[in-house]
Structure P
Amino acid sequence: MVQHNGEKQWQLDTRRIGDDLLEVSCGGRWCLDQDLPSAVVIMAEMGDTLHRLSFNTAQLSAWDTGFLAFLRALYKLCAERGVSIDQEGLPKGVRHLLAMAAAVPEQKVARRSSTRQNLLFQVGAATVEFFRGAPEMLHFLGEITVSFGRLIRGRARFRLSDLWWEIEEVGPRALVIVSVISFLVGLILAYLGADQLRLVGAQIFIADLVAIGMVREVGALMTGIIIAGRTGAAFAAQLGTMQVNEEIDAFKTLGISPVDFLVLPRMLALMLMVPLLTLYAGFVGMLAGLLVSVTIFDIGMFEYYTETLRALELKHFLVGLSKGSVYGAMVAYAGCLRGMQCGRSAESVGEAATSAVVTGILLITISASLMTIIFYRLGI
């Protein structure tokens with residue numbers, strides 16, 4: 001077979017040698033601006049009897065990635081049919097580039113799956129993935145525990161400026177969103193409580209419901225969920241980007257623990273600030289309940305204030321603070337864990353941020369349930 005294009009200046013010739021060898025001769029210019037042939041024509045010439053392939057490029061005057069793309073397609077077809085290839089006839093530069101292309105593995109994250117699995121398969125895959133990741137989660141928890149041990153002994157290596165920056169980021173800058181959500185939640189609690197208490201003429205107990213609910217349970221829970229979506233995802237994205245840029249590997253090379261330098265300040269910041277945000281959320285929720293009670297249900301401001309003071313006890317504040325501290329630790333743990341587990345691509349950073357939010361909310365829900373049961377059993 002002989003193919004050529006006089007205008008475009010490329011030639012392709014095939015010649016059988018012996019019983020099982022096909023020699024492919026390429027001449028002229030094999031460049032991207034040419035209308036180059038398909039590799040399929042070579043495989044059609046081989047048929048079922050030829051099992052070896054060689055090249056003759058003595059007449060090749062110029063080549064670029066167009067020639068490489070032709071060869072890569074031809075190599076793939078030969079691999080599917082078990083045809084062996086002799087590369088000696090190719091230019092040295094072509095052989096070198098083909099070897100480099102073969103040495104780099106395909107990026108799995110670059111291509112999305114085109115098939116959709118059913119719900120049962122997805123649930124099963126998620127369950128298997130969870131149990132596979134459990135040892136890694138426990139290992140990371142152990143590293144954090146050891147890091148806290150070094151902190152207590154005064155041997156943890158991190159900058160105080162980083163800690164103060166994280167405190168500012170997760171505390172004062174989150175006040176606006178915490179204020180809005182807490183006010184609306186307090187408003188909802190007041191309306192829901194009033195709708196039932198009005199049946200027995202006990203609207204004054206709206207103050208008890210809103211105060212205890214916001215200070216003890218709802219304030220901490222809503223603050224934790226807000227911080228999980230706002231700060232947990234940010235932690236995962238920050239550490240994931242550092243993982244992509246190999247900055248975390250640089251810390252390890254320098255002998256600096258990434259857990260001490262990166263995770264510990266974030267963990268401390270959330271454990272310190274989330275309890276304070278919980279108290280603030282409870283106060284804002286009580287203001288919302290006061291507004292509803294005074295303007296809608298004709299309860300006096302002084303009566304509402306007095307009933308709130310009577311309902312609140314020190315144990316309610318301690319329960320709310322303890323839950324806020326635990327929720328902050330859960331959010332920091334989830335965000336830093338997913339960030340440290342991030343892959344080496346931009347898509348992996350997005351997946352890490354999403355997974356951090358989901359994991360953080362899941363851990364908050366589990367810990368909230370366990371702590372509620374424990375406090376009930378203890379009579380607190």
Structure Q
Amino acid sequence: MANQLNILILDPFHTGSHAHWSTSLQREWNAQSNVDVSLMTMPGRYWKWRMHGASVEFARQCDEFTQFPDAIICTDMLEVASFKGLLRSDWNGIPLVQYFHENQLTYPWSPSDPDAQNGRNRTYGFMNIISAMASDAIWFNSDFHRTCFINAVPKFLKPMPDGIRHFEEHAFFKKSAILPIGLDLPEYTDCTRPCNKPPTILWNHRWEFDKNPDYFLHVLRHFKEYDVKFSLILTGPQFDSKPSALIQIQHEFRAHILHQGFASTRQEYTALLKRSDFVIHSPKQEYFGISVLEAMAHGVIPLLGKGTAYEDWCDPIFLTTNIPCARQRFQSIALKPESYRYKAVEIARQFNWRDVLAHYDKEINNVIARSD
């Protein structure tokens with residue numbers, strides 16, 4: 001990249017992993033002398049409205065730009081075809097990449113969401129398909145995610161009455177790439193530390209149905225039934241309604257809880273990770289797994305359910321088939337955790353921003369070169 005490269009990132013749902021990705025990518029790219037990244041965001045709420053309306057707001061803001069970017073990168077929360085149609089004609093020809101954190105074709109819908117019962121949930125999956133087709137390139141955070149999305153397209157379209165051939169023949173795979181989210185890694189992790197007595201289990205995920213807190217509750221009950229000793233650090237964001245699993249955990253395992261509540265600062269969050277020994281998690285969906293990888297970078301040992309993106313990058317020793325398997329691994333690893341902490345850190349380090357950014361450099365230049 002000999003010349004100055006100007007990139008515009010659009011993040012319509014700027015919170016959680018979406019915000020971590022966009023702000024970190026802007027920071028890392030801007031640290032290079034020949035890259036300048038602008039970031040447009042909208043608050044991370046009202047996700048359905050963001051998918052419908054963010055294209056209008058971002059197109060309005062683009063009207064105020066005095067310098068055109070060399071490329072635009074947006075997330076899966078933007079309806080790309082509408083956005084392109086709303087831009088001024090002098091923006092034509094600027095390549096646009098869509099980055100898929102998740103997708104609405106395979107994302108599990110909340111049982112409490114009425115759109116899942118009345119059929120309106122299909123609207124958002126179709127938006128993802130049209131957006132992927134309208135984009136010049138599509139990037140996924142894992143190979144697992146790309147496979148899920150591409151395989152889901154024909155199944156999603158099968159009930160449609162006609163005119164689906166062009167959808168099915170679209171070159172989704174050819175225009176795709178795998179670009180994981182980078183991590184901000186600690187300079188040093190003490191992997192020689194023994195487990196706490198009793199070992200501390202971490203929950204550092206959103207307290208929502210797709211992260212499957214019910215599984216976590218069943219694990220804790222199983223541990224109690226087998227008289228397995230443990231303590232708990234419960235963090236991660238909570239929203240308007242508290243899931244029943246969290247209420248039950250707070251009630252049944254009150255004496256085990258060392259910390260409960262969202263970590264309001266990065267320093268507080270890091271301190272909680274350093275106090276933890278295990279992260280036990282089997283979500284209904286996981287297209288990458290940033291919260292687990294952040295814990296692993298601090299020497300927290302994962303015990304993860306199969307069938308998600310974890311299988312893309314995790315060692316089989318950390319993948320469990322059922323709750324008794326998780327208990328047995330927990331009991332044996334807790335006796336001599338050192339080698340497992342080293343392995344967890346080694347896995348997490350492959351996602352450091354320095355190495356990951358080199359892949360972003362390569363792919364964005366490929367996209368720009370194809371548009372010339």
Structure R
Amino acid sequence: MRVLITGANGFIGQNLQLFLKEKDIEIDKYTLENKPSELEQKLKDADFIVHLAGVNRPQTKEEFFSGNTDLTKNIVDLLNKNNLKTPLIFSSSIQAALDNDYGKSKRLAEDYILENYKNGIVFRLHNVFGKGCRPNYNSVVATFCDNLAHGKPISIDDPERVLELIYIDDICKTFLNLIEGKTKPEKPYNYVSPVKKIKLAKLAELLESFSHDIHSIKVPETGDPFIKKLFSTYISYCNLKDLIFNPKENIDERGLFSELVHTENSGQFSVSTSKPGITRGNHYHHTKIEKFIVIKGEATISMRKVGEEKVHEFKVSGDKIEIVTIPVGYTHNIKNTGKDEMILLIWCNEIFDNNNPDTFYEEV
């Protein structure tokens with residue numbers, strides 16, 4: 001299959017190309033670098049067309065209509081001239097419902113497709129965010145991300161303004177499903193979901209929290225789909241050197257212990273090392289669950305239910321990765337039984353709280 005993308009060098013176009021390449025779909029492009037005379041042949045050669053080219057920041061209002069309306073009319077006329085029935089996705093905007101020049105130009109293009117080309121698929125897109133979006137252009141998310149990632153202030157004119165945001169990957173997946181025939185379009189208008197409604201002040205608050213925590217072990221609540229997408233977008237604007245930092249290391253005669261990741265609602269992740277013969281632990285928890293994973297060396301994990309005498313032992317090794325869950329109410333320890341350093345990864349279901357450690361000493 002051959003997909004023609006107009007405006008392929010833009011934000012959506014570049015991301016869509018990646019999704020198509022990952023499916024081994026052949027891509028043809030029509031951009032400002034092409035001559036207008038090349039368009040007709042490209043349309044003839046295409047099995048599917050995604051029309052993304054458009055103007056949203058012109059020097060004059062007339063450019064809205066030449067870049068959005070006239071180009072679309074030309075594409076439809078060329079398709080009809082050659083008796084082509086190639087499916088055509090047109091990326092319009094929710095502003096097509098508004099009475100501004102940009103919206104008018106998009107609405108005229110929509111109407112021309114709907115009235116003159118039955119295989120046209122009109123998408124009214126909400127405000128798009130994601131990796132590769134140009135800051136200081138027409139995306140407040142991109143501008144805020146870029147400023148905060150580079151230590152610049154952000155300004156908010158209307159904190160109560162509600163944004164309606166869609167994520168770039170959701171657009172690309174929606175278009176790809178249509179191209180592959182996995183879904184069918186609606187008439188007259190199509191929309192990409194999910195749409196996140198968020199106040200400008202809340203958006204700024206979230207992004208500022210990302211920037212404050214970038215050099216900490218804290219990560220945001222990425223189980224929330226929108227926060228996951230927003231956090232990934234923010235990280236894409238950071239300098240690579242700012243994405244590297246050293247967590248605190250607690251070192252003593254036994255080895256090292258370091259907390260690596262604190263999550264909003266899914267506990268924490270840590271690492272410890274132990275020298276040969278060293279035993280760590282000999283305590284139990286009431287609510288805290290731990291998962292032990294030895295990734296280097298040899299060890300014995302011992303557990304005993306509090307109030308009972310029977311000891312359960314489990315030999316583990318970095319040669320075979322095993323995850324051992326420590327149940328509550330069991331005092332437990334782990335001993336390095338090998339000749340070399342032992343490295344242990346630890347997940348627990350809560351962040352350690354000095355005021356309420358839920359850790360009580362008792363020998364196994």
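No lab work stands behind these numbers, since they all come straight from the coordinates. Here the structure is a predicted model, which means the values were calculated and not measured. Cβ atoms are built from the backbone, for glycine too; each structure is taken alone.
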Kindly point out which one of P, Q, R the value 64, 19, 18 was derived from, the read-out being Cα extents along the principal axes in Å, for residues 166-245 alone. P
With distance in nm of label points 7 Å out along Cα→Cβ at positions 262 and 350 as the yardstick, tell me which of P, Q, R scores highest. Q
Structure responsible for 12, 26, 26, 19, 11, 6, 1, with P(r) over Cα pairs in 10 Å bins from 0, in percent, for residues 134-213 alone calculated and labels P, Q, R on offer: Q
Matching -21500 (helix-only ellipticity at 222 nm (-39500 (n - 2.57) for each DSSP H run of 4 or more, over all residues; to 500), computed) against labels P, Q, R points to structure P
